[in-house]
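Read-outs throughout are calculated quantities, based only on the coordinates presented, and are distinct from any laboratory measurement. All values reported here derive from a predicted model rather than from experimental measurement. Cβ atoms are built from the backbone, for glycine too; each structure is taken alone.
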Structure I
Amino acid sequence: MPTDDMFAGDKFREECGVVAIHNHPEAEKLAYLGLHALQHRGQESAGIASSNGIALCMHKSMGLVADIFTPETLAGLRGIHAIGHTRYSTAGDSALLNAQPIMVQSNKGPVALAHNGNLVNAGVMRRKLEAQGSIFSTTSDTEVMVHLLALSREKTLPEALADSLRRVEGAFSLVMITPTHIFAARDPRGFRPLAMGRIPAVPGQIGDTIVFASETCAFDLIGAEYLREVKAGEMVVVGPEGVSSRFYSPALTQSSCIFEHVYFSRPDSKVFGRAVHESREELGRQLAREAPIDADLVVPVPDSGVTAAMGYASESGIPFKFGLIRNHYIGRTFIEPSQSVRDFGVKLKLNPVRAVLEGKRVILIDDSIVRGTTSRKLVRMVRNAGAREVHMRISCPPTISPCFYGVDTPNKKHLIAAVKSVEEIREFLEADSLSYLSLAGLKKACAEGEKTTYCTACYTGKYPTPLIDVEEILPVEALK
């Protein structure tokens, strides 16, 4: 049988998405809808914790959001506050025990917490906590935060959360719920996005609804107005007394993940205060300026290459055409023919439009190349459909280093750009030409310096944090 890797192909696997709702009569339903909008960020498991103002309850399971949350399960979660999480494992095993939120009864009351990102010192902190008597029930780094919170000597919950956040290193955008409050916080370098929004009060409701989500596309679905990003190092607390904010950590050099603009986030979202569609289209325009080629068509690899291809076509004046059609209805289970079909996994997901490609010189646009195997199959597919030439253009620089901040990257030895030159990669892909966007072009397209600065470690190998305990996140070979 084909594996899930056939669906992921050359792509990085997605990370996680979080959502939080405070003060709404159908908070659990809004959390469900928010997770539905964030499904692209993780398809492994999902969970919702809700509060009726007095007590917490939770439901989580493996699978997709729409399959996990039926009308019956949502009825059991009825509340006025809620948080939700959809997960792809980047730290910890793929298992129900690691699904989030994580809910505990602590000495500071009942809490449930969910987060997006990776803690690079999770292993060190876990061993210290276990030596002090803490008993862990998961292998997720999120549980480290829960134990730190419970063991904090600070007397109030906001102070205890701030204390625990100062003791971890790495990437986290988190939401936390108690019976009466919602907490939202980002790490001091602002690796992962977290937006804040508002829904005007409905008749009979006292006060507006305050919401948080990894991406603003979740706000569009639930009818929330985008207010702002939760700032790096900021903790926002929402409760009966209103909204308060504090910075629990001194400011550090901002290192927002630039790959959110390249690939992760939906193009209809705003992350780090910038429209993803704007960044992605400019990536294509910049790529056309840096790597022009005489051709007949610009063809995107759906869906991740579409917006950049639009930018490339607009800047170059070469017509944009959908020469590859994606099947969006692939389930997790399917029947493979007993007799081997070449490139079955890729053909299941994408199919060429021969009438568009035949006899044409094609510029094939994608957002990244990781291992290169799927890209080679795509080049072959386009050529077998009758294309005279296939020129590959990638809207980011070569990926040469693994990520330790919430992206499930292969070991360095499996990153094709870490072991081959661009010309060697072109030969491997069997393309007529290959060009990547420059690092300077990437930063320019994503407007670095206007509102944020970015982490580009996957393209440079220069990490913004000390790699304290990376062997806990990826195998040691990843560094080789």
Structure II
Amino acid sequence: MALAGSWNVSLWTDEAATISAARRSTAGLWRLVHHIDAVHAAYYFLIHFWGGAFGWSAVSLRLPSAIATGLAVVGVWALARALGRADAAVVAAVIAIVLPRMTWMGIEARSFGPSAAVAVWATVAFCIALRSRRRWWTAYGVLVALGTALNIYLALLVLAHAVTILALERRRIRAAWPWLAAAAAGTLAASPVVLESLGQRGQLGDNAVSAATLARQAVVNEFFLGQTPTRVSATNDGHALWSLAGLAMAVVGWALVAAAVVALARRGDRTTLWLVLPWLLLPTVVVGFYSLAVSPLYNPRYFTFCAPAAALLIGLGVRSLARRPLRVAAVILVVVLAVPVYLSQRESTGKSGTDWSQAAAYVDAHAHQGDGVYFAPLDETTAPVVERTTRNIEVSYPDAFRGLRDLTLTTSPLADDSLRGESSQLGDSAVPLGGIDTIWVVRPTDYSSASTARDTAVLERAGFRERSRWTGPMDTVVAFSR
């Protein structure tokens, strides 16, 4: 279920970062993570060796995440059984299979899928170890170390487990010591990654959002939508079927979570309640308040590791319904509502409207050996040196641009141990336009009219005229020929 359609969805910005990092040599990757992106170092090295063995296609890059999604689903089933809720294990696993955040993480070449799988199995180990099976604390410590190295936000899972310990073992402080030792050992093992990440500017966080936007993303996007098939800022698709289905699924999902909490409280099942609920809520609450009060750290996809908790509680909510027909109807409703979201995630532009596969295919079909290519800036700027350009399309689909001359790249990502490198502006006198008959201009579809006019004037002065054009939701490819 997670892997299906992964070949159809265009790679996008985050996955381009994975490719840019993981495709360099081991030594080059080591230098990179000491300069930037140490927070993703463990995952980059995983994909470095995986890609070297199995290739760099979209399917190959996303396969580890799809496998991790399968492991996470089985983990939800195993956790339900470990909690003594075998009656809800299969239902919870079915919910996990169709939960939009989990179907999304299966086609994302980032660490979210593997870290979610580690999170659920660490919680399984935690649950079993609490029952005096102390050898499981070793497994717990190892999984904490692995998970924190993959996704630094997973340290918040340890905080959630601390709440569980305080709630369940407050009268037996000695029972908390084995957990504390395992958690400390795991955190200490991951500390080199954590410390290196904290020492690099911009490694954590996202754009600032209002309280209303953060609340909406936490309630809907975090578990019931995943990434949308349009740009984040798009409004014209606000009432698309996938959007309405995600909203409806959020209503149904949270209602079933509430039903589960009420049922667990009535049964006196404090273990399940205090194990799963802090895992579901605490990471988002902590980071959400910090983002609003101090500095932005929130993004819905950062909390993918909490999705198995949502699936388990929804499954328990289904089992809490009094009659079997109601339980069957609830599962069918969740599955039906998940379908439009699932299909939207697997559109070619399923990652925030990214159309790179289409743009690259157009260039591949029409360009010739020796043509020039100009990757325009993503931002309005007249600065002589530019970092953010449309070059990530080439990073993601290099075969389409093989044999073309990159006109403005001045410093490659390998040379300055970065993910993007540096480029000059097209109007720079050093840009070589001579000896080229056709130049392919790749620019954002919302490229400003002033920037478009400035670039076109440079090309026209050199004797080029527009010959053909392809326009997608995010990018435009224009061919200029002499």
Structure III
Amino acid sequence: MGATALVWFKRDLRVADHAPLVEARRFERALALYVVEPAWLASPDFDPRQLRFALEAVARLRADLAARGLPLVVRVGGMPQVLHALHHGLRFSHLLSHEETGAGWTWTRDRAVAAWCREQGVAWAEFPQTGVVRRLRSRTGWAAAWLRRMEAPQAPVVGGFAGLAGLGGEPLPTLRGLGLAEPAVPPVPAGERAAWTTLDGFLAGRGRDYRRALSSPLTAPGACSRLSEHLAFGTISMRSVHQATEAAIRGSADRELTQSLRAFSGRLRWHCHFMQKLEDEPQIEFRNLARACDGLRDTVPDRERLQAWCEGRTGYPMVDACMRQLRATGWLNFRMRAMLVSFAAYHLWLHWREPGLFLARQFLDYEPGIHWCQMQMQSGTTGINTLRIYSPAKQARDHDPAGVHLRRWVPEIGSPAYPPPIVDERLALAAAKAALYGLRGTAPARAEADAIQQRHGSRRSGLKPTKRRPRVTASATPQGELF
């Protein structure tokens, strides 16, 4: 095929299983592009730790692409202005990229890019990257469609490119050059090879204790996959992870490892299940999924409570220890993430939006579709999910019985320096339950829940609308441990 293709990299920073790269080989000339967008840097869910990871991955991607003859141009600027400047000199005819289910600013950006492409006569082709189905009409059959996509042959990039000479040699942006402070959290190895090393180690034996160890903040860091940031930035594809995991299951003679890998494999689809919700209803990031919950909590948070929660000084040791661990490392296991949100939502009665923005900035693996759906699930505002209220004391007894985690992160426990509980747990939970049970029992809330279940509910889980009193449990949701 003649003409010139521009491959636009976003959260797909890899060469393997990359459909836009495969398509680009059909063109006479090709160029790759990565853009550091001011809209991202200015968004309230951004943190420099995320950009640091992305830039390291971009540096490694640039070297991998250069070895195949494809230059990677890196720019700082808004879209589509960057495209317009490149098009003025290169006159590329096709823009190739993966679909993206991202935060609100990416939807606005993509609409602007689509309009620019139409105006300039540039053909923009987008390719699926995950199990998310664009313009999905019904959730019926979604799980089977996910499996078909995950088991389809990967998109191999074979051979080199006819790249455009003299491009792609500019220095990469730096945090300092962008006016950003260096993150205090330690860096995590980024790039495609780091992703595969992490996955290979997990499948070869590190994941053997996954089922038993994923819930405790003491054991989860070593037993969990630790692929979440790689999946979030696309340094490895979901399909690659799925297929490698299934191959490891078939080839393993270790019963314990096999069972753990099966549990992990079963949870992979939940990653895309939640992203599909955001794809279908982008406003999940900004407003209650169940509109019956509007007004339930004040959207302007109690600043004293919010600040205490953010700083890990609520007077509830397990909550404070986990928050401090997250702030110091950028990672926390799923059950403890759920506990933090539950505490903010029920004990402190905070609306999920402000706590959600704070957590998004702490998570190196921030994935908007998973994040905002989980914020609403754990806050009881989806209208369809079981209410789960975590007892911090029970979580400490179950997952840190010797107090090792507590002493590490909250060494001042028992001293005058440690604050008393910020709220009375018994009174706070009684008020929360009364409000939520009362709301869910109303006819309008039940009718809305039926509609939400039809649009967003998992068909595999067998969830059905019910008039029974919602159940409260301290157990974690099954929506998987990719974190």
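Taking helix-only ellipticity at 222 nm (-39500 (n - 2.57) for each DSSP H run of 4 or more, over all residues; to 500) from the coordinates of each of I, II, III, which one would give -14500? Computed on structure III. When FRET efficiency 1/(1 + (r/R0)^6) of positions 70 and 286 (r between Cβ atoms, R0 = 35 Å, to 0.05) is computed across structures I, II, III, the figure 0.15 traces back to I.
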